[in-house]
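See the structures that follow.
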Structure 1
Amino acid sequence: MKLNSKQFLDLSAEFADFKTAAVAILPVPYEGGITYGAGTAQGPDAVINASQHLELYDEILKAEPFRMGIATLIPLKPPLDPQGLQKAVYRCSKAVIKEDKFVVLLGGDHSISIGYFQALQEKHPQLSIIQLDAHADLRDSYGGNPLNHACVMSRIREFTTHTLQIGLRSMSFDEAQRIERENLAVCTMAEYRRGNYDIDAAIARLPAPVYVSVDVDVFDWSVIRSTGTPEPGGFFWHEALHLLRKIFMQKNVAGFDVVELSGNLNDRNSAFAVAKLIYKMLGFKLEAAVQQKTLEWPDRPRGSLF
């Protein structure tokens, strides 16, 4: 596997060696289904650049998760057509999974999740998904394209019916009807804030392992504002971290993606927040493994931990 010339967190060669790293980050700079703002093709590079200014010590975990090894691969060169894109993501992510790495998909628009989910499900047939997103993404087609990012959960539900969607605050009438008709597990942002939805029970009902898909528009604009389809009233930073840590501790998370950041030279904060989010999530994954497998916190990369 070829490494990126710029490594996530600016790690030294010892901690970014693909052979010994526990984690592989796969950037996919794709925005083939723009519906509002542009820039998601520049998102992965903006996140990697911002990550090089993060502190490596995690004050919540009181540890340095990077020591498990995090290798950042060269960006996938996405085909322009949606079908070709999905096939490319599937093939590339499958190849990395076969190397026994925990894969983080870094987008790019949300449609890239479909190919990775398909590849990961081949390893984990009971794979379910938790989507953190402002939008339902349950349209069967959008703009004549069934692989548009507005359709990602419709396509993933063709692989599994075990889905949980959290943070929604924007959907079409047809999507709302589908949620009611099929009794889908959906926790809107309003329900979450009012405490009207039993998140713990919903997470518990999902078969393990789970895939976590984070569209950064799930966050409030005070946390992340540069995204293609922004919506007001989302998660605050610590509110989201609390939920994500709960997910990682209650379920075996087999992989995750973070998508929909728009590269914006006038907004360094959003890219920095996304970079820190990814590092936090990797820390939660490592924390869960340390506690559940009675591992020691690693001091250097030793290959697969998960």
Structure 2
Amino acid sequence: MQIIILKKIIYIAGLGHSGSTILDMALGAHPKMIGLGEIYAVFNSKDYVSLFENSTCSCGKKGCDCSFWKDVRSLSESNSSTEDKYLQMLEMFYKKYGDETILVDSSKNSYPYLNILNEKFDLRIIYLTRDYRSWVYSRFTRVKTPLIILFLRWFAENKKLLHVLNKQDFKIMKVGYEELAFFPDFILQKITDYIDIPFSDLMVSPANTKSHIINGNIARADKQKKEKFYYDSKWLVSGKLSFVAAFFFFLQKLNNKLVYSNIMKGKVKAFSKKVFDFHIFGNKRKEELDGQHN
């Protein structure tokens, strides 16, 4: 009996402005993976000229000069369906990088082509979520939408997207951006275990990326931000955010489930947390070191 091994594709799902670009670049630093950013947005851009002529790819070149996207530009501009474009793009991807290379797509939303990818490939979804307080603060400082509306958006949009993904036969791993930013080695190791590939130290510095991202967070072109994982903690000292967040304490249960699932164990209740004995701060580690050094 012949065993068919499907090619793997990694899809980063979640809300926008949750760190998908930096995760895409980190995964693209692995010898076996290459990220292409928000592929859906590239195939459905309303201004192809601007996207390819003016946008800088994470490789450092403009889209029209990028070693990958320059050959895909004509495909992006065609009138074919997104699904057809995607499958044709995959043929070009594997021809260029080899059948063993794992593609990373950080398009985030649940697009129809996910069902096709799940049928034809070994699709692994990473559901990336940013702490609701950090996400709300980030959006508020940029778009000035009322805080109350943003808190409700974080909850409603995550619930809706999770519902759609869970209805399908998808493999899903939940990752919190805070977990990733504070403990990149630990979380990236768990991600590679989930993908069934060896961990690589190169991933800890997104600057090592081989990804080709021409659409997404400008961090893709920021050499300083690509050096390592940074965390914007200004929300912690915002009095206004803290005051309004107090009325949305009921979001904490979902927040813990999505953002801190890899460093917390069991069901997390709003007022009663059973915290995993985390490898850096847990009592088990403290007791081991006390026994060795005291």
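Since every read-out is calculated from the coordinates, none of them should be taken as a lab result. Keep in mind that what you see is a predicted model, and the values were worked out from it rather than measured. Cβ atoms are built from the backbone, for glycine too; each structure is taken alone.
Summary of values
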| quantity | calculated |
| --- | --- |
| Origin of the derived value 4.0 (distance in nm of label points 7 Å out along Cα→Cβ at positions 72 and 256; candidates 1, 2) | 2 |
| Which of 1, 2 leads on relative contact order in percent (Cα under 8 Å, 6 or more apart), largest value | 2 |
| Label whose coordinates, when P(r) over Cα pairs in 10 Å bins from 0, in percent is calculated, return 6, 26, 34, 23, 9, 2, 0, 0 (choices 1, 2) | 2 |
| Which entry (1, 2) yields the derived value -10500 for helix-only ellipticity at 222 nm (-39500 (n - 2.57) for each DSSP H run of 4 or more, over all residues; to 500) | 1 |
| Structure with the greatest value (metric distance in nm of label points 7 Å out along Cα→Cβ at positions 168 and 224, set 1, 2) | 2 |
